[in-house]
Structure I
């Protein structure tokens with residue numbers, strides 16, 4: 001989902017907040033009219049729940065999960081992520097859009113990612129960062145940024161595909177590769193909030209004047225739906241900031257630091273993060289978005305590397321996106 005559409009989505013959610021389930025399980029009835037959803041609710045909810053299980057398992061019991069996976073026989077350990085095909089299968093069957101190519105992709109790709117990271121662990125036991133690590137990260141990042149897998153999902157459910165890739169990456173890097181320093185721990189601490197909000201406070205005085213000068217942002221006199229700020233922040237934290245921070249900071253910056261040093265890794269990752277926004281809110285190269293996102297990436301990277309915790313950078317990221325959607329977009 002494009003970050004620029006987040007507040008619009010929240011606005012639509014507010015217009016449906018008084019809705020109740022109609023006789024058809026994939027419609028919403030509001031007052032005197034029925035608003036059809038582009039997907040069936042029950043299969044989508046089941047798929048989302050299945051995808052959140054490994055995510056929260058690693059977020060709240062990561063070491064225990066890693067020990068359990070490491071105790072499995074190697075063939076079973078490498079084949080286990082094939083279960084990530086289930087969310088796609090459930091949604092596709094419920095929507096009558098099952099396709100063999102997508103079924104095979106979601107069945108085999110998580111296994112392939114795990115196998116490559118198992119090889120990386122064997123070839124790079126000191127975790128200096130191996131070429132194989134980046135051969136996993138590059139297609140993962142491109143798949144999300146270029147929306148390669150979105151046609152597999154019903155309209156408005158592409159986030160499920162994003163979570164599938166996130167789960168596959170978490171399993172491969174944390175449970176198979178046992179990569180250190182990722183910092184994927186959602187047991188939020190007061191220090192996470194202090195660091196995350198501090199970097200937000202550092203970024204905003206730079207970003208707002210620059211964004212206004214570039215014509216990228218526009219100040220609004222009031223918030224259209226102030227009661228949506230907290231739900232929007234939570235949605236952004238889980239659905240946008242967390243996956244991107246795991247990828248860019250927990251994996252990319254983490255591995256680059258081992259090869260090129262802290263400062264270079266911070267700057268390179270920030271530039272890559274900026275470039276990942278080149279196609280957002282436009283059909284052409286959105287250089288203004290790239291500049292503002294790359295600048296934001298510096299502060300997200302600083303938040304992560306302070307204690308090497310994804311939670312801190314995700315707080316910065318979610319706060320920036322929520323304020324931008326509420327007051328500046």
Structure II
């Protein structure tokens with residue numbers, strides 16, 4: 001990190017410290033433009049659960065979505081604000097009542113609305129995202145005609161390219177970019193001393209992969225990089241966490257195998273001369289057909305891997 005970037009970060013952290021004891025702004029009624037269903041959902045009272053994984057580490061879950069919560073003696077770091085300001089506010093209330101520490105930093109991984117609309121509830125904290133995350137989130141909001149005010153509330157204050165190391169309350173918290181995967185700007189958070197890594201949508205536990213904006217070959221390499229970190233616990237962006245969180249290693253390997261099976265099946269169809277449409281018609285994965293997301297994403301997975309393997313995907 002350059003001295004200038006470090007200076008900006010320290011300045012922003014100082015601002016966060018000054019405002020961290022203030023309650024989050026009342027944004028529960030903020031419009032969710034371009035998604036009437038999302039707006040209606042945001043207006044309902046959200047329900048979610050805050051669960052301790054190991055001491056100092058929590059996950060906030062609502063339906064299938066997970067948000068990571070890292071606790072230090074000087075405040076909390078959150079990974080992903082989820083799908084609405086109402087859900088994010090409910091999470092902050094759960095953190096305040098259970099953990100009783102202020103949220104200092106929000107790290108965002110996926111630019112999709114389901115993981116970025118809640119950013120508006122974190123106006124009083126430092127918001128961090130990969131530089132590609134910021135670019136793609138801005139592009140999404142521009143296409144959806146989101147107001148300038150909401151855009152400003154959702155965009156990160158600080159971006160990074162490869163990694164950013166935070167030191168908060170005696171913890172080293174690594175915000176890492178391990179390459180394109182679910183999107184081209186995913187961030188993960190690794191806490192070395194606790195051997196836990198939060199993977200956001202790089203990891204769908206007991207679910208088929210969602211790959212509309214993903215890069216299957218890169219995703220495999222990213223997961224190999226995750227394994228090399230030396231963590232014992234791998235927190236998914238979707239799906240349950242076992243009672244023994246160390247079992248998430250096996251869950252992660254099962255998810256990686258889905259990517260391997262998708263890649264190999266598409267590669268075989270290309271080798272025999274199949275067109276993209278022929279590959280879509282031919283390829284099925286019966287072992288995954290009962291998984292959540294399989295029916296919705298089977299064709300997309302075939303097409304994205306076909307395009308990448310044939311050099312048609314930038």
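Structures I, II were shown, and FRET efficiency 1/(1 + (r/R0)^6) of positions 227 and 283 (r between Cβ atoms, R0 = 35 Å, to 0.05) at 0.55 was computed from I.
Work out which structure the value -12000 belongs to, where helix-only ellipticity at 222 nm (-39500 (n - 2.57) for each DSSP H run of 4 or more, over all residues; to 500) was derived from one of I, II. Write out the running numbers ahead of the final one.
Working: I: -20000; II: -12000.
Derived from II, not from the others.
Computing distance in nm of label points 7 Å out along Cα→Cβ at positions 187 and 203 gives 2.6 for which of I, II? Here the read-out was taken from I.
Can you rank I, II by relative contact order in percent (Cα under 8 Å, 6 or more apart) and just name the one with the largest value? Mind dumping the intermediate values first?
On the way: I: 21; II: 13.
For this comparison of relative contact order in percent (Cα under 8 Å, 6 or more apart), the top structure is I.
Bear in mind that the values in this text are calculations on the coordinates, not laboratory data. Remember, predicted model here, so these are calculated numbers, not experimental data. Cβ atoms are built from the backbone, for glycine too; each structure is taken alone.
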